[in-house]
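A.B. asks: Have a look at these structures, which come just after this line.
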Structure 1
Amino acid sequence: MDNVLAILLAGETGSRLAPLTLDRTKPAVPFGGKYRIIDFTLANCLHSGIRRVLVLTHYKSYSLQKHLRDGWTIFNPELG
């Protein structure tokens with residue numbers, strides 16, 4: 001799986017989650033404490049053996065990018 005690249009489009013206005021998406025994109029909405037909605041997709045990639053993931057963001061993406069940088073970087077020892 002070294003030659004597989006997953007491309008995730010993460011950044012919708014999330015109109016149905018309007019109270020939660022006033023300041024952030026839908027994938028960055030907190031779920032269960034420190035986790036975010038995008039963590040489900042990223043965990044699926046990880047457990048499938050896909051280590052190369054490109055996340056495309058375009059709407060209020062600061063909090064999502066911060067979460068990805070702090071929790072899912074290549075320097076995270078849990079990822080191996």
Structure 2
Amino acid sequence: MRQQAIDVISGLLAPGGTLLVVCRGRAPHQHSDGPPWALSEREIMRFETRGLKRQSFERFDAYDDSAWPRFRFTFTA
């Protein structure tokens with residue numbers, strides 16, 4: 001379902017538009033029993049396979065919960 005959501009969201013971005021993705025992150029080996037469902041960097045990079053270009057990436061820890069970092073990405077169409 002995550003891949004489908006990323007595909008749909010990618011198609012909604014207007015040419016020249018910017019997409020901001022802020023989410024709970026996870027390592028590839030971690031399992032997420034959300035909600036919220038944590039995303040791996042690899043899952044988020046699917047936006048690039050859908051034609052968007054990554055402009056920035058930031059990992060930050062919120063609420064003193066370093067086991068589940070937060071990711072902030074921006075992509076442009």
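What follows is calculated from the coordinates using simple rules that are stated; it is not laboratory data. Because the structure is a prediction, the values reported are computed rather than measured. Cβ atoms are built from the backbone, for glycine too; each structure is taken alone.
A.B. asks: Of the structures labelled 1, 2, which one yields 1.02 when Rg/Rh (Cα atoms, Kirkwood Rh), for residues 29-68 alone is computed from its coordinates?
C.D. replies: 2
A.B. asks: In terms of distance in nm of label points 7 Å out along Cα→Cβ at positions 5 and 53, which of structures 1, 2 is highest?
C.D. replies: Structure 2 gives the largest value of distance in nm of label points 7 Å out along Cα→Cβ at positions 5 and 53 among 1, 2.
A.B. asks: 1.3 is what came out when distance in nm of label points 7 Å out along Cα→Cβ at positions 45 and 61 was calculated for one structure; which of 1, 2 is it?
C.D. replies: Values: 1: 1.3; 2: 2.4.
Structure of origin is 1.
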